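J.: What follows are several structures.
Each value in this text was obtained by applying a stated rule to the coordinates, not by laboratory testing. Model, not experiment: these values are computed from the prediction. Cβ atoms are built from the backbone, for glycine too; each structure is taken alone.
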Structure P
Amino acid sequence: MNSRWLYPLGLLAVAAAVYVLGIALNWYGESEDAGQIQAPAISSQVRDAADAAQRLASDMPNASEPSQILFGDLHVHTTFSSDAFRMSLPMVQGEGAHPPADACDFARVCASLDFWALTDHAESLTEQQWNRSIESVQQCNAVSGPEASPDMLTFMGFEWTQAGPAPEAHYGHKNVIFKYDERDQLPTRPISSNFRAVFVSTPLKLRLLPPLRELPDRQRYYDFNHLIQTLGDQPLCADDENTTTLPTDCAEIAATPSDLFRKLAEWNLDSIVIPHGNTWGIYSPAGTSWDKQLVGDMHDPNRQILMEIYSGHGGSEEYRDWSAVEYADDGSKVCPPPRGNYLPSCWRAGELIRERCTANGVDEAECDSRAAIARDQYLQYGQLGWHTVPGTAVPDWLDAGQCRDCYQPSFNYRPGGSAQYALAIGNFDDSGAPKRLRFGFMASSDNHTGRPGTGYKEINRQAFTDWWGYRDAASRKLFSTDRGAPLATSVDVDASKLDVFNILELERQSSYFLTGGLVAVHAKGRDRDAVWDAMQRKAVYGTSGQRMLLWFELLNAPNSNSLAVEMGSEVEMNENPRFRARAVGAFEQLPGCPETSVSALSEERLETLCRGECYNPSAKRVGISRIDIIRIRPQIEAGEAVSTLIEDPWKSFTCDTSDRSGCSIEFDDPDYAENGRDTVYYVRALQTPQASINAGGLRCELDANGQCAKVDACYGDDRADPGDDCLSESEGRAWSSPIFVDQIARQ
């Protein structure tokens, strides 16, 4: 080579090395701002007209007090959450930044909500982002009109995101919502869990290669690296100080719910804690249950009053008496055999190894031994168990781990975390009355693109669910874990070699992402006090996204002055209770957006946020097909079998779907007085079916015995058809908060 080229080539090599070093050292990234709210308040005339249309269906004689039903979403993430930021990256077909301002505009203009809450992960919020979030929430409230009757309420909050490696150390995720948005009514910093490290670490490969491969989008990767670096550099707060005296710039940790409740008590602010995702097997260890959260001070009955029963990550209502793991007398893990409606993933791991073994001509005894080892090895590695069977693809696992007969269940279902299980158990450690969980039921979206309330239409799977996946085969091959050849023996797992996107079974979970639910409140006004009061009373219910109207009342409560007692109430009585329930279907949706939405945002922003489709009700409502009554008689002694205490449905009433004014029923419990047990009742209303995204889960093809023989997975990566929303027929649902009826102790 001519020597005259050596110098410029050397300079070029040095420049390239400096550039790569700059990426590694985070020289080019910036902190994401909160964005600019663009939508004005919805006019009072438009909002009053919408309220009036709803009130036409709201006549309930002898109701406790007149109220109106308002709809909201109390579980919303923006790209201030590091997992949402990851999902926004170009390499996984992300849309880019969706900061808090986007969530405000979407909630008002696209979804037409009455209220919502910003709940980014505490574990990935820097001091700067926390402050920017507060400012954005304040701006969203400021543009919402007069405080006495705003067009929309915005609450500030965070998600405490805990996950333990074993059931005894796993408490799950909880959203913390604060009543006010003023600085002196909010904590100085969010409170993280001990799971924080997962949100603040990224393998060097993921930090270096994407900006080098995707130069046009490099700034997005620079900014992601900046967030991770900033979080990693943040010092931890001292453990032994009162939370109110800690510095503003440290990351605060609450390792357990007890720690979280103690810190919230130290702040002494109006707050509500809402657990969610307790059946989500994507991160919850097999064998997880609510029981440990009734021990000691792991539950705060004054703050932890609501439970999220449904979200865009699936339902958590129903209990089943199977489990993904069992235990021998010595405490060792045992893989349970399949049951008629459940195939444990550990068992499927063994069968995959057996199938490969026999295909290689190995004798039956040896293959049986290898299958047993594979089952044990799967359980040994917990959430990483699926990596112990090398060379697998999504179809190989069939529907292992899934609840086949649950309504739109969460992935790898954990029944011990269900709402029904929570209401059925008791803790008898102390003498006297058993300690119990008495949750009101709500639903929300858990959306990660700053889109509160996406369930108004079953469209745009890529935008309106947490769908994600590698943009092309090259990215998938480069960043996805190499599962190797399909060996006929199981293998050990080195977790340090697994990228963040591939630790968990995200490919299979893509078939379980839904548009999400809504929380509804029976409020006595549109103002902040009225909505907060409804949540405190547990006068709330959840829906699977549709704006169904639902009432559930106890008619003969003592000392009620002949007025009905609303859902969420606790009553003592010895006579047989008598109830009334009423449900009205949601408005059928028109295509596109109403004029109020079109005039509120520019055409470009309307398309970016709403994808050209908004909440756009017609004058016609969907029919109600059925109302189910669920009765639960909580444990009265330790060890009482939970499956015998839950009756679902206890009663069921068929409705006339042609009657669009709704369905009303009355019923009593003729057994209550004689049985002498405290009893919990709630109602579940169902609409006529409609096509819904991912309602079919893995879309199993059943064999002659009713078992899953083949799956048609709904992929999120480059193998997916962008035009396929993975629709299946599903009945929209609404779940009332329970009414808790306790026996009066007889002398």
Structure Q
Amino acid sequence: MPKDLLLEIGTEEIPASFIPKALDLLSAMLKKNIEAKRLSFKGMRTLGTPRRLTFIIEGLDERQADARIEARGPQTKAAYDATTHAPTGALLGFLKSQSCEEKDIKIVTTDKGEYVSITKELSGENTASILPSILRETLSQEFFPKAMRWGAYDLTFARPIHSILSIFGDKAVPFELGHIKSSSATFGHRFLYSNGPIPVDGVGAYLDKLRSAFVIADIEERKDLIREGVRASAKEAGGEIIPDEGLLDEVTCLVEYPVILRGSFDEIFLDLPADVVVNAMREHQRYFSVIGPDGRLLPCFITVANTLAKDMSVVRKGNERVLRARLNDAKFYFEKDSRKKLSDMAEALKGVVFQAKLGTSYEKVERFASLSTMIGAITGFSKALEGNETSADFLSDSFNPALYDKASVDPGLYAKFVLARGAMLAKADLTSGVVGEFPKLQGIMGATYAKRSGEAEEVSVAIYEHYLPTASAGLLPVSVPGAIISIADKMDTICGCFSVGLVPTGTQDPYALRRQALGIIAIIIEKGFALPIDSLIDAALDLLAKKMTRERAEIKASVLEFFKDRLKNQLLGQGISFDAIDAVLSAPWFDIVDAVKRINALEAFKTHSACASLASAFKRVSNILKGIDTGAGIPDTALFIEEQEKGLFAAMTEAAPIIKSACLQGNYTAAFEALASIRETIDGFFDKVMVMAEDDSVRQNRLKLLDSVRSLYFRMADLSKLVI
């Protein structure tokens, strides 16, 4: 009869960010090791607090399943000596590895020859007898990216282990992990419970006994308690919480017994930008912010304590005192920053090193500002820079913003101003005191200081948005200037790092180049920019020419492959089949918006009745033409001998302009439909025509015909890559 297995690892305080990852890693390893022992179970639950990681395996078999295992050994010709027929070393080694004798062997015949084989009947063991080895093996493996050793013990874990609880059904599972012996007891809250070990006789009593010892072990239950408690406290204060699921997740993994506490701060701090106050509370103190009915911040905060103190007012005052110091710092830096113009902060970037081989942050800004204006011109959003004019001119002392008054200048000229000015000021807030103290406010403070310095609204918005997206699937820039400057900044970083050999490897990506490439791809697709990625890379490399430590051609090829891989992975994540993606990305793909259109059209075309036959025919075309240069031009109709040659040429000639027109309009569904019209003709050609004819001129002409057929589809997708 199936029973439940309960495993709890009691530890020192585990960092909040470690807990979900630790539960995922351990549960996957535990599942793997259980199934490797021919055991099945109905489900697995994970629970966790800062001081315990718990796994409940529901409905675990009470006994292993019996099994018949067939082990195949060497071929018979290798198992026995050809002359004496005595067992060879290969056979003897196989018998030893299987703990069997020669009499147990049988000969099996396969399509690859005769082999010796052994069949073993394995009787299942009681689960209780093999669980100790399963649990010991699971906990002994090193799977944490950052693990600790403690004392003189030969153990590693996320944090030092204090205890292990293991129960199968209602019986303890005894085993040792280094110096730690498992037991059937758990422990309560570190400060609120002092009655010693808590005996547990099964899964059913576990959660209730912990709850009575001031521990809420279920993460979701704890999160719901915090969410409702924080919401109720905010309502009592006359407002509501600023939604923040990330903070809620973090706080949930910081406590075992959540106690909701509301505090206040001086209203003078409400004169600061709201983002500064919220950031100070969230990033440094893990406090929730409260807004009133008008959407403005209220002078209060809500925090979650891990201990119910005798006098919670003392705890509240302590939190208020710490926050006051943080907000005073923010107020000091903000007032100091406000005495400067944002353009002066940008000049200070000349003393900030972006990367040792790539120069200062000011040099970086100059590069991506130039790249921004190029992109603006390519996309038709703005006018191009003219003559000796540079983006840096829009930040010089002699620059007169009045010449670019939105109401009186050409829209393209104004757009050029927004791009150049916005890009040159984009990183200026990195030299501000507030961003130095609160790094996550970069971009936010730049936009704030831009407004206070009298910059145009579009410039201020672009400064904030150029950092987007800040995470995978994060918010994208809404404005076109913000989108263009974001692309330029990210492309400069990627090409710059590749230029000096700072290429991501494995899990190492210190400059977040993968995320930035995905950001560029997402923005281009969302905005529908006709912006060839190869031309964009060329423009970025032109600006980086003096910084390169590698060959330019090598850099460009590496960056293109890097983007192709990111695009491929992103599309696979959307459920698009690999072969459709591979087919299009094997053709010209640098216009990402166009490539995605082709991929979606091809994915739909795969259900067409003609697709399978066409794919097979085009595979044949590709194989025949592999490594052959057919030369330029079209086939000579005078050299056609078979009717099928003439028919294929006529069908191709008729379909070509239709396909070309559809492609120019971006209607790839129509293009693939037109291609499907030649299916029967190309099938007939391969049924009746010998391409590699003996006559050299006929053979070359037929190859040229096939090359012309290939040209119908090859710029859309290499259809020979389809797997149908």
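J.: Work out which structure the value -15000 belongs to, where helix-only ellipticity at 222 nm (-39500 (n - 2.57) for each DSSP H run of 4 or more, over all residues; to 500) was derived from one of P, Q.
T.: Among P, Q, the structure yielding -15000 for helix-only ellipticity at 222 nm (-39500 (n - 2.57) for each DSSP H run of 4 or more, over all residues; to 500) is Q.
J.: A value of 13.0 was derived for mean count of other Cβ atoms within 10 Å over residues 191-198; which structure in P, Q was it taken from?
T.: Derived from the structure labelled Q.
J.: Given a value of 0.75 for FRET efficiency 1/(1 + (r/R0)^6) of positions 215 and 391 (r between Cβ atoms, R0 = 41 Å, to 0.05), calculated from one of P, Q, which structure does it belong to? The partial results should precede the final answer.
T.: Details: P: 0.75; Q: 0.10.
It traces back to P.
J.: State the single structure among P, Q that was used to calculate percent of Cα pairs over 44 Å apart, giving 51.
T.: This figure was derived from Q.
J.: Going by relative contact order in percent (Cα under 8 Å, 6 or more apart), which of structures P, Q comes out largest? Walk me through the numbers on the way to the answer.
T.: Values: P: 15; Q: 7.
Answer by largest value of relative contact order in percent (Cα under 8 Å, 6 or more apart): P.
J.: State the single structure among P, Q that was used to calculate distance in nm of label points 7 Å out along Cα→Cβ at positions 15 and 39, giving 3.3.
T.: Values: P: 4.6; Q: 3.3.
Computed on structure Q.
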